[in-house]
1. For which of the structures I, II does the calculation of helix-only ellipticity at 222 nm (-39500 (n - 2.57) for each DSSP H run of 4 or more, over all residues; to 500) return -15000?
2. With Cα Rg over 2.2 N^0.38 Å, for residues 131-250 alone as the yardstick, tell me which of I, II scores highest.
3. Given structures I, II, which gives the highest value for percent of Cα pairs over 29 Å apart?
4. Given structures I, II, which gives the highest value for distance in nm of label points 7 Å out along Cα→Cβ at positions 259 and 299?
5. By the measure FRET efficiency 1/(1 + (r/R0)^6) of positions 115 and 219 (r between Cβ atoms, R0 = 35 Å, to 0.05), tell me the structure among I, II with the highest figure.
6. From I, II, which structure was FRET efficiency 1/(1 + (r/R0)^6) of positions 35 and 171 (r between Cβ atoms, R0 = 30 Å, to 0.05) = 0.05 calculated on?
7. Quick one: relative contact order in percent (Cα under 8 Å, 6 or more apart) came out at 19 when computed from one of I, II, so which one is it?
Structure I
Amino acid sequence: MEFTTLFGTKKKEPTVLEKIRQAVTQTKENFTERIQDLVEGKKEIDGDLLEELEAVMIGADIGVGTTTEILNSIRDQVSRQILRDPGQLRTVLKEELRKILNVNYTPPREVAEGNPFVILMVGVNGVGKTTTIGKLANRFKTSGKKVMLCASDTFRAAAVEQLEIWAGRTDSPIVKQKAGADPSAVLFDALQSAKARKIDYVIVDTAGRLHTKHNLMAELEKMTRIAAREVPGAPHEVLLVLDATTGQNGLTQAREFAKSAGVTGLVLTKLDGTAKGGVVTAIARDLKIPIRFVGVGEKMDDLVEFSPEDFVESLFAA
């Protein structure tokens, strides 16, 4: 797609693949380019080389478990003399990462005709959850769908105001109540309104709860029950928003939410702001939960569907 710049010339908008490539630039420098430097001039794959490779992988936040699994596979191929040339390590790593990322995909639940697709957005404060909701609403609106926002984060004073801003930007109706209201009651109102207005998507903001606050997790479970009672199969997605810059700490959060909140998909924000994008692989291997979207910038359309192929190709692109 092209658009007119301030000076009247035409400039081509970046494709999704181009956005991904730009977003993983820091990770690529910290990972694949260091691997290239590592194997440069080496004649054989020995213990020292694999030890250095391990350090690079852990430094890119691929995680100890994932790194060990990949290195065991490499050692096995070396011992069977399938793999001999250090120059082939990039290709082998590329294939190993692709296998890990591809195994987790599951499609979203189907929606009964005439009902909205209900998405609960969960995650701790500061990960970019509200911004992600706005970008997600924009994606759906751009494809011609009717979207409603539900302000069920009633604990944080600014949460409703921030969501209202995004509702305005995306021209989406918002359902809210006063501060401190029962989040499940807000959700109930939103679902009733959405059904009456033939809304396609209801995106529900929830409190930026810490995974140690069990009462808030119990509240999230209550919201899930309300959703299921009002709309068959709802919530159709429970998307956990994680900040890519938090690395392995984000994985700890994800484990707790996955246990308590019935997470069906992940959104990884700020991929463009980290050199440790390898955490994508650690999360995929550890949780077996599909990554649905990644944030690759600050613009409204900088939330893209996650493609394992695009991610891996971008990391290893020449």
Structure II
Amino acid sequence: MYGMTRVAISARGVSKTYAGAEQAALNGFDLEVPQGTVCGLLGPNGAGKTTAVRVLSTLMRLDSGTATVAGFDVMKQGAQVRKNIGLVGQYAAVDEILSGRQNLVMFGRLNGLRYRDADKRATELLERFSLADTGSKPAAKYSGGMRRRLDLAASLIIAPPVLFVDEPTTGLDVQARQEVWLAIRELVAGGTTVLLTTQYLEEADQLAGHIAMLWHGRVVSEGTPEELKQMVGGDWIDLTFASPELAERAIPAVRPLAQGDLHAEPARISIPVAERTKAMLAIAGALSAEGIEPEEISLRRPTLDEVFLEISKKQEVAA
């Protein structure tokens, strides 16, 4: 049950410095997450993502500022906060010797449920996370994606309205990541609020309706994925060549047409442009004048990776 609020997570001016550290892990951290949404918390290693989760989940005390979760103050009402949250860390916390069902029943019992209620809840969660057919197998025989889904299920044994998910797909292969993404989407469809930290920008693009980018413990940019993409200009034109040598020859020809820094990879160039039709014609003409024929020309919106690189460059210049 929420307190008297439609805001699931709120942080204002939160600061946290570890003992002996020269810089603050959080330095004026501000965040607001509406109920029933997914917020992606992005940033480079050391930006403060995991510290923010630890503070908001009451695993760590903040030094200054205020924060509430499900309407309860994390400093003054920690017990109420903990009753209203689930926490999924970077690594699966299930017992590999126990079966999937036994793991869930154990978590239910640890959360004060009677055995009958814990077993009933385990059945519900095994079905919800597509694990019913494997519920009797030891967790040691689960794939990586299945373990993470079981971990998510365990965190929801008491159906918390707010779920903190800290880098849920680290080390998983593509199929396993997609399994976890589907599970998180289903949670949000059921009304759960999710704060997601991730090192995969594609993951945030897939799951989060709102993204906050951290830099040295402070949110430096936030918005929907589309709003953030608009920050780095309009469209991008990708050129693919038959060889890296052709791409190298093409760079001087197309660089003057770029509306910002172009990105070059072996046999591929990405060019930010303002007016897509005129830019595509101009680029094709410039390449033709040099006798260079690309294998493919494609138009696309910028990616979150490019947004992240642009914001990182701006912050480094400002530092």
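Every number here is computed from the coordinates shown, using simple stated rules; none is lab data. Just so you know, these numbers come straight off a predicted model, no measurement behind them. Cβ atoms are built from the backbone, for glycine too; each structure is taken alone.
1. On the way: I: -15000; II: -11500.
This figure was derived from I.
2. Details: I: 1.04; II: 1.39.
Largest one: structure II.
3. Numbers: I: 42; II: 48.
Answer by largest value of percent of Cα pairs over 29 Å apart: II.
4. Numbers: I: 4.1; II: 1.2.
Of structures I, II, the maximum of distance in nm of label points 7 Å out along Cα→Cβ at positions 259 and 299 occurs in I.
5. Numbers: I: 0.90; II: 0.20.
For this comparison of FRET efficiency 1/(1 + (r/R0)^6) of positions 115 and 219 (r between Cβ atoms, R0 = 35 Å, to 0.05), the top structure is I.
6. On the way: I: 0.05; II: 0.45.
Considering all the candidates, the number was obtained from I.
7. Numbers: I: 26; II: 19.
The read-out was computed on structure II.
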